[in-house]
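Pasting the structures here.
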Structure 1
Amino acid sequence: MSTVRRFALYAHSEAILQTLLCSEDQKERIEGVERILAIRGEGGPDTQLGDSSVRTRRTPDINCDASSIGDLISWSEGVSEPPLTCFLSTSEVKNFINTPMEVLN
């Protein structure tokens, strides 16, 4: 586990949220949307956008007992939404509840 923890950048909140939004499992997409809304806080559903400022990336602590991707890290501090959703309104982000996000090459 020490090697996994040392190279856990793949478990940064941005990557986990992106994975949740692209999931075929609607429960995972709902979790991803709810976490993004919590990060954004209060705002108008059609006007509020995510924070696209430069962020500090810190390798997250991994929960070795996690049974789902959403439990892999602590969501209490230092989390940010994926860059691909920062320019989407809150209403657009909520659309991922019904349809998985598709990331084009």
Structure 2
Amino acid sequence: MTDRFSEDEVVAKVTRLTRSQLERFVAADFVKPQPGAGGHVFRQVDIARLELLCDLSVDLDLDEMALGIVILLLDQLHAARQDLATMALAIDTLPDDMQARVAAALKRP
């Protein structure tokens, strides 16, 4: 199974996606494919993002301005979750007494 897809493969794989939508989504930086010899090269994560964009634009009838806001918020949420996971790993490396102090501090109102 390949993990790189051409523009033609993406349009075939994401059934509700048209070539013009793909071009608009790339131009708006909603997806950021890698450059390739024959055009853009998309990864599996780009496919998932394009499917989400199609769901939002078709099912919820969001225009490109609203899509931009939703995608920005989703990206911020994803980054916050990564930061939280990083902090949790860092806390796990602390001695037990420090972990207890951090846990107590987090429980304060």
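A value of 19.7, 58 was derived for Rg and Dmax of the Cα atoms in Å; which structure in 1, 2 was it taken from?
Traced to structure 2.
Taking mean count of other Cβ atoms within 10 Å over residues 33-40 for each of 1, 2, which is largest? Before the final figure, lay out the partial values.
Numbers: 1: 17.5; 2: 11.4.
Answer by largest value of mean count of other Cβ atoms within 10 Å over residues 33-40: 1.
Starting from the value -20000: which structure in 1, 2 was helix-only ellipticity at 222 nm (-39500 (n - 2.57) for each DSSP H run of 4 or more, over all residues; to 500) calculated from?
Label of the originating structure: 2.
Going by relative contact order in percent (Cα under 8 Å, 6 or more apart), which of structures 1, 2 comes out largest?
1
State the single structure among 1, 2 that was used to calculate mean count of other Cβ atoms within 10 Å over residues 41-48, giving 10.0.
1
No lab work stands behind these numbers, since they all come straight from the coordinates. Keep in mind that this is a model prediction, so the values were computed, not measured. Cβ atoms are built from the backbone, for glycine too; each structure is taken alone.
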